[in-house]
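Q: Down below are the structures I want you to see.
Bear in mind that the values in this text are calculations on the coordinates, not laboratory data. A quick note: this is a predicted structure, and the numbers were derived from the prediction, not measured.
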Structure I
Amino acid sequence: MTLSELTAEMEAFSEKAFRAKQCYEWMHKRLACGFSEMTNLSKDFREKCGNNYEYVIAETVDVQESKADGTKKYLFRFLDGIMVESVWMRYKHGNSVCISSQAGCRMGCQFCASTLDGLTRNLTPSEMLEQVYAITRLTNERVSNVVVMGMGEPLDNYDSLLRFIRLLTNENGLHISQRNITVSTCGLVPEIYRLAEEKLQITLALSLHAATDEKRRRIMPIANRYSIKELMEACGCYFEKTGRRITFEYSLMDGVNDTKEDAEQLILLAKPFGCHVNLIPVNPVRERHFVRSDVEKIEAFKNKLEKNKINVTIRREMGRDIDGACGQLRRRHI
């Protein structure tokens with residue numbers, strides 16, 4: 001609940017309005033693990049809350065830590081037993097957390113482990129928040145950046161995503177800047193238009209991965225519903241309404257989308273929006289046949305884009321020595 005909703009709830013509960021502020025601070029600033037920790041509230045009030053409300057908490061099932069860079073991958077379990085993955089990464093500019101928005105995924109992208117068993121269910125806003133809160137408690141370090149790019153398609157869980165962003169950025173909580181939040185999508189066109197109207201200052205990252213309809217349809221079923229032309233029109237609207245530059249995520253797969261012609265087609269798409277292109281050496285997934293492009297091909301692809309004045313980076317590989325691809329750790333446990 002937002003603070004105003006919680007205030008109304010407390011009043012309906014025959015409690016004074018300031019109780020809402022106290023509860024909200026315990027939940028969203030002090031990151032309490034339950035009502036029992038709210039020690040400046042009466043024991044009777046805490047028991048009453050415990051009997052009437054569900055308090056979402058993530059149980060840590062497994063943690064993998066990279067020996068190379070300290071990246072940590074967490075497997076969390078929620079109250080109904082569903083498990084999701086979250087990742088903590090340390091950068092010079094601050095700590096980033098990558099969270100899941102769904103348990104599983106129904107988008108069917110051919111290179112992704114999250115979608116192998118389909119969608120179990122959407123996560124609630126509190127389950128999305130709790131991934132950030134749990135990692136903050138476990139590492140005892142502040143989170144500066146949040147990326148909604150773990151398991152699931154965030155725009156397929158639109159209302160929960162929006163509420164999560166509002167709570168995460170609220171001045172009465174962790175108050176993370178909207179500019180430090182990135183939301184990834186495989187390209188749900190109606191929801192991109194909808195998101196543009198919210199006029200948020202988040203970064204939208206489009207999982208593009210191919211610059212032609214023919215290639216994109218081979219690896220991403222969503223491309224059968226929305227063409228690249230429709231997708232680019234939606235991106236143009238988003239850029240126009242928000243003034244926020246879009247990031248194109250592009251997983252390089254050997255012999256699939258890493259040729260000189262692929263680079264030229266990508267340049268034509270990226271130039272009109274002044275997009276940032278993030279090249280990703282594809283994560284190997286046991287059940288998939290895709291292989292990452294070799295270093296020379298990746299560099300040649302990057303150089304081609306740079307020569308055409310496209311802002312481009314090669315994603316720094318974090319946690320490569322642990323289960324790198326989203327969904328692998330959860331699938332192994334299931």
Structure II
Amino acid sequence: MNSIDTSKEIKKPDIGGQAVLDGVMMKAPDAIAVAVRKEDGTILVKRTPYVSPIKKGSFLSKPFVRGSVNMVLMMKLGMKVLEDAASMTGALESEKPSKFEEWLSRKLGKGADKLMMALAMVFAVVLSVGLFVLLPNWPARAMRDAGWSLLLVNLVSGIIRILILMAYLFLVGLMPDMRKTFQYHGAEHKAVYAHEAGLPLTPQNAQAFTTLHPRCGTSFLLLTFLVSILFYSVVDQLIFSLTGFDLGANYLIRVISRLLLLPLVAGIGYETLKGLAHANTPLTRALRWPGMQLQRLTTRPPTDEMLEVSIAALEAALNGLPEGERTEEGYAILNKPAPTEA
């Protein structure tokens with residue numbers, strides 16, 4: 001595959017995105033678009049105007065604060081677009097609800113869907129805390145009792161986090177449905193690259209690019225983990241020097257301190273990611289290389305048909321829905337197959 005030099009990219013607003021069920025979400029500064037491909041080959045596109053809840057100049061938009069705020073907002077948005085995609089493909093209609101879901105629907109009516117989405121978010125947060133905070137910090141006390149330094153304790157905890165992340169992504173990637181989703185993730189990156197390079201948005205142009213993108217959320221996760229090793233080491237040593245209190249020797253207090261400091265760590269990781277993504281020097285390329293390589297676990301080479309879906313979402317986010325047929329819900333219909341003769 002021929003590579004294309006993107007070192008002289010045309011300056012454009014950053015476009016974010018996410019792979020969803022059988023499709024892609026693209027986020028432009030003022031709109032969000034979701035495009036999915038149904039089983040019959042039809043592409044459905046939904047576009048929603050977007051106004052950031054964070055006002056420019058407010059405290060929440062300040063550097064090192066906006067990172068953790070954006071993380072929460074993107075988690076909430078991610079759950080919403082996953083639900084939208086499932087509805088657009090008809091997966092929600094074909095899936096038989098569980099007895100618990102039926103009970104919720106009887107009790108809450110339309111509010112049941114929002115509650116299920118909230119429960120899913122809570123479960124995701126609890127799982128993340130368990131895997132990446134509680135578990136990695138478990139050996140800390142034993143290591144401190146054995147005479148390990150605070151730096152080594154934090155280094156080992158950080159390495160455990162990274163290994164858990166890599167194992168989790170690898171195992172998830174073995175599932176056929178997730179492999180397909182990872183292909184759509186690759187399609188999202190390739191379409192964004194073509195847009196940033198100022199090329200016409202076609203599958204052929206997009207295929208020339210790599211599936212690894214410097215602004216990917218996978219890179220953000222790894223950067224946050226790496227930043228946490230240095231940050232927690234400095235904080236732990238500072239507390240020990242000033243007060244004589246050893247965080248590594250108390251599991252509960254160590255975990256609580258990690259949770260309380262997580263927003264700041266996420267903020268530092270976010271600013272680091274933005275700085276590395278928008279610079280193209282040998283140093284910045286070297287620093288972002290680990291995060292780019294981790295994306296090999298979360299992206300796969302897409303087909304041209306997947307790129308069509310990704311490009312449809314990107315075009316809609318940037319320019320609005322195309323003219324033409326609409327569904328009852330207002331989704332644009334693309335690539336509709338011709339009716340078969342009886």
Structure III
Amino acid sequence: MKKITIKDIASEAGVTPTTVSYVLNGRLNKVSAQTVERIREVMRELNYVPNYSARTLVKNESKLIAFFVPYNERRQDGLLANPFYSQIISGIEEVCRKRGFHLIVSGIDKQEDYSDISTQRNLDGIVLLGVLDEKLLAELEHLNIPIILIDSYIKGSNMCVIGIDDEQGGYLATRHLIEHGHRRIAIVNGELIANGVTERRFRGYERAMREEGLFRQDLVYSGSVNFDYGYEAGRSILEKNPDITAVFATADILAFGIVKSVYDSGRTVPADLSIVGFDDVIFASMMQAPLTTIRQDIYRKGSLATEILLDQIQGKSKECHEEIILPVQLVERSSVRQRM
């Protein structure tokens with residue numbers, strides 16, 4: 001079967017190959033609306049598939065960006081097992097689709113080389129979540145492509161960072177439990193790694209607890225940010241520390257595991273254990289006991305990062321050196337009860 005070319009499209013549509021090229025490359029200001037529609041109609045009729053590899057070589061751009069998640073702690077599940085990632089990727093993908101870009105998504109282990117991946121894929125830019133390693137950051141700065149960081153407490157000299165006030169979120173969650181009469185309040189979080197969001201959320205918890213003279217190290221549970229660890233920590237709290245009346249989980253996915261452990265033990269939320277989460281992922285309001293949590297606009301994090309990145313790629317803005325802090329707020333539902 002003959003491969004359809006730009007010349008075939010031009011001949012069938014009654015235009016020049018250059019005009020077809022303008023349409024393929026998005027230069028629609030050079031072509032009338034009627035001609036654009038005619039060319040697209042012919043492409044559909046002939047089942048024309050653009051050769052993106054060839055266009056990449058000619059224009060020195062791939063129309064391809066990457067969303068990378070460094071694996072900073074033990075990974076026991078897939079990237080999309082946590083709805084937080086699904087929501088942030090949705091924000092990235094929508095902006096890419098609207099602006100004619102394509103997206104690859106990958107978790108990256110510590111030993112993997114970002115420069116190799118960037119070169120092999122001919123990436124136009126990168127959105128990177130949760131950079132904790134200064135050596136990695138130095139490596140990224142030599143890639144010579146735009147990079148936007150999300151949830152990073154270290155940053156390069158020419159990189160924009162989009163985040164939230166994680167410490168304040170942790171503080172709000174813990175104060176809410178204290179104000180509802182709780183004193184033995186556990187925290188369930190991931191590994192407390194320097195420069196990570198989990199550490200910042202822990203700081204907020206610790207500050208609120210120390211203000212009331214309530215902080216104790218045996219109330220701190222640290223593991224991995226996933227459902228299974230939440231379940232494991234919940235079981236441990238119920239079986240070994242029954243005097244704990246409330247838990248702050250530094251991610252909703254951890255809170256979901258804790259809730260499951262409560263019901264599996266024959267108890268209920270919040271009658272036997274009050275819980276506050278963090279993120280307000282899509283399932284938080286769908287729980288049997290809808291989850292009180294700290295809301296951040298996860299989707300907006302992804303879409304805003306991508307808008308800034310694509311503006312840089314397309315020359316609509318210069319390098320971004322900002323730190324953009326999006327708001328957080330406490331969302332009260334029914335997973336916390338008032339203690340007398």
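Q: A value of -11000 was derived for helix-only ellipticity at 222 nm (-39500 (n - 2.57) for each DSSP H run of 4 or more, over all residues; to 500); which structure in I, II, III was it taken from? Intermediate results must be reported in sequence, preceding the final value.
A: On the way: I: -11000; II: -19000; III: -13000.
Structure of origin is I.
Q: While we're here: In terms of volume of the Cα convex hull per residue in Å³, which of structures I, II, III is highest? Mind showing how you got there, number by number?
A: Working: I: 136; II: 187; III: 168.
Evaluating volume of the Cα convex hull per residue in Å³ on every structure, the highest lands on II.
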